[in-house]
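Each value in this text was obtained by applying a stated rule to the coordinates, not by laboratory testing. Nothing here was measured: the structure is a model prediction, and the numbers come from that model. Cβ atoms are built from the backbone, for glycine too; each structure is taken alone.
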Structure 1
């Protein structure tokens, strides 16, 4: 079995531009970065996928989990502050995969339709891991098709990340070869929103090909990010 986690940790510039409640709750970004790094360091899962990792956050992760293998895709697009000057020293944005054992990076690919989203493919002894952050508009169709192409035929593949779409949309686009985990009815939202926002609150997913998802849960991250953490066990 393989245990896996996905968490969008919220880049500081995006927090300042769009999710001010997180920025207001954590006015000191170095403190938030340190808290996220501590949370990640406490995890025991074999695979951890993180979206919206800033350059500052990446440096903190490298220090916090020196015993893990770390892979990072740096996006060509660097987030720009719209309201205030960001306190970040390194505003670059990354997609990250951490593994407990040896692993090999196979693909690190920004999407052609969005230089701030992409896919990171890592091979471990137990599975092919595809971490992703998908655009929340019409570009997602091609992006999801590309993700399906990245799966290795005949090998257990774990696809996980922030898809900016509900489960049904993701499952339909990936096709029958993939099983997208269905969260229990009592699960916390993966991306909590106000009641007036019509968008899905369940946009972070874990899917598998040539495998079975035995357990899926959402864990409260207590306002460190605008997303909660999703954990699964894959057989």
Structure 2
């Protein structure tokens, strides 16, 4: 059984989505994350064990490799897709409450900005780290965050901006959110941002990359 957990972790780490996936070439013709997750469940491995002993450690390795410059966005996306192919088998267990989520993370690209690759990648990575992720999409106004927080009190908000012209929308958005939900924690990220800017606009944290985001989220619920 540990062999399945180990192989599943390797599939996620190296982006082997399913049996038909040609990537990576060294794993061609072998079962991927999709098949191995199903096999693990059929063999009686608990959904919580699959998540905590295989998927989360694998995505942590992926995130750390990206931070260290050992892999790049294309490899990271393949790993995230492999993780998603495993997560679809675990979704029913999340919904039934058999697997406990760490919390709720609401993510979106700020008003006026239509870029979504970084946001999508972060959302997939954070979900793989054991959080419930609510993706609001792109060009998101503060009202959409507020509506979501009304339905999910205590959720943490993530905002992404890829343009210098849209990063200026973050401060009024954070202020609007905190008017209605004063204790809301907000993390921001995106190419033109830095930690100083995040502090100036009232955000709680700045994420350089998805792993940075995960590390901060985990630190505030530890």
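If helix-only ellipticity at 222 nm (-39500 (n - 2.57) for each DSSP H run of 4 or more, over all residues; to 500) comes out at -6500 when worked out from the coordinates, which of 1, 2 was used?
Working through the options, I get structure 1.
A value of 22 was derived for relative contact order in percent (Cα under 8 Å, 6 or more apart); which structure in 1, 2 was it taken from?
This figure was derived from 1.
Between 1, 2, which one scores greatest on mean count of other Cβ atoms within 10 Å over residues 99-106?
2
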